[in-house]
Structure I
Amino acid sequence: MKSLNDHKTTNLSDRVYQEYRELAGRYDRQWRSYLNHTQQKASELLLPEYNDKILDSSGGTGLFATYLLKKPETSVVISDFSDEMLEQARQRFNSQRDRVTIVRADAHKLPFSDGAFHKVYNLNSLHYYANQDFAVDELVRVCRPGGKLLILDWSSDTRLFRMFARIMRMAGYEYSRILSSDELRNMFRERGLHIIQSENWTWRGWSLAAVVAEKPIG
């Protein structure tokens, strides 16, 4: 499996880093139903195509990358801030070294060239980023003109989930900001992207939103 130089800087709090450091070995099991739901949804909203070069940003253990690699000849770069989460990904893809690259990286400053990827995915992570505008700017930057981006995350659309999020924060669960589906769509529009598809829904009490957009050519 290929590796790139580690990029140690992170704008995520020490508490979040420590949480995922401790959670890495059981993360896929503990969140299995939620991950299966959101990752299946994302793979349906934006299908990989033959020979795509794909970024799975904040891809953690690499579970979602297993969906992306089902299309022949695709290659996937998994980036994440947690060494421990990425170690799970290394073990998962030990036999697919020619198609998977593992990179420790800060989502606010991705170590990739402009337009490096045909498709860029970011799942269940935007609410953690200290500067969400910087992070989305980076996702757009590394997507090539004519390429597509998908962001799927928690949504503040429902009153019930807004209350739940406040309770989580009071209980010590760390996150930055949860956007509404309108705010998420505006993230794309403000950067000149063409929105292809947008959905918001509730699953087992979780309010979720996803947007697929295309980066214009020229």
Structure II
Amino acid sequence: MITILLLLKLLFMSVSTTTVAAAMTSATDTTAVFKLPELPYEMSALEPYMSEETLRYHYGKHHQAYLNNVNRMVAGTRYEREPLEEIVRESDGALLNNAAQVLNHNIYFLTLAPEVAAKHEPEGALAAAIKRDFGSFDAMKVQLAKMATSLFGSGWVWLAENKNGNLVILSESNAGNPIRHGLTPLLGIDVWEHAYYIDYRNDRARSIDQLWNIIDWRVVEERYGKR
């Protein structure tokens, strides 16, 4: 009798656990409209320029938090099935801030690659556009670094493309993204402190100087001309 009761109890516990797990999975599936992009490199692969600790906090916690906020805010609204870019283009307030930060970080993290794998200078149409609009690749890097270093507070500095294929550099506070100005973002430099403080403390200029080692211009080339 005791054995039968014990078996029934174990069976009930098993069914209950399965039901709870299924419910949790179902809830996740309905709310997780957007997901973090899978990184094409290991967490330690960007060292010594970006530490594993920085990446785990920046990508795994900050980026994830913005994404969780977006999924919560779009649930049951007209934005629930819209592309992230459209949400950034059309929304405002807290939804815009969080959606833009998700998009900004998607662009940022997918532009990076281990030093040995990254393409360190553009070629082809992008290289020609950089020479036309900035004089040289090095001159463009100087402009980007200067704007990123001097931006007050938190924000992003962008290399972007206008509808005519011309390149522009713009400085955006907080979650600003070129999409809001009718531009196509090609490269974003994150100057929020959480992007560099673990590795470089308050030396933003050095963090930007080191970032060039892990920017993959192959990715930036692929974004150019896709407007």
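When helix-only ellipticity at 222 nm (-39500 (n - 2.57) for each DSSP H run of 4 or more, over all residues; to 500) is computed across structures I, II, the figure -16000 traces back to II. Can you spot which of I, II the value 18.6 was calculated from, given it is mean count of other Cβ atoms within 10 Å over residues 86-93? The structure behind it is I. A value of 14.8 for Kirkwood radius over Cα pairs in Å, for residues 46-165 alone, calculated from one of I, II, originates in structure I.
For structures I, II, calculate Kirkwood radius over Cα pairs in Å and state which one comes out highest. Comparing I, II, the top value of Kirkwood radius over Cα pairs in Å belongs to II.
Any read-out appearing in this document is the output of simple, stated calculations on the displayed coordinates, not a laboratory observation. It should be emphasised that the depicted structure is a prediction, and the values quoted were computed from it without experimental measurement. Cβ atoms are built from the backbone, for glycine too; each structure is taken alone.
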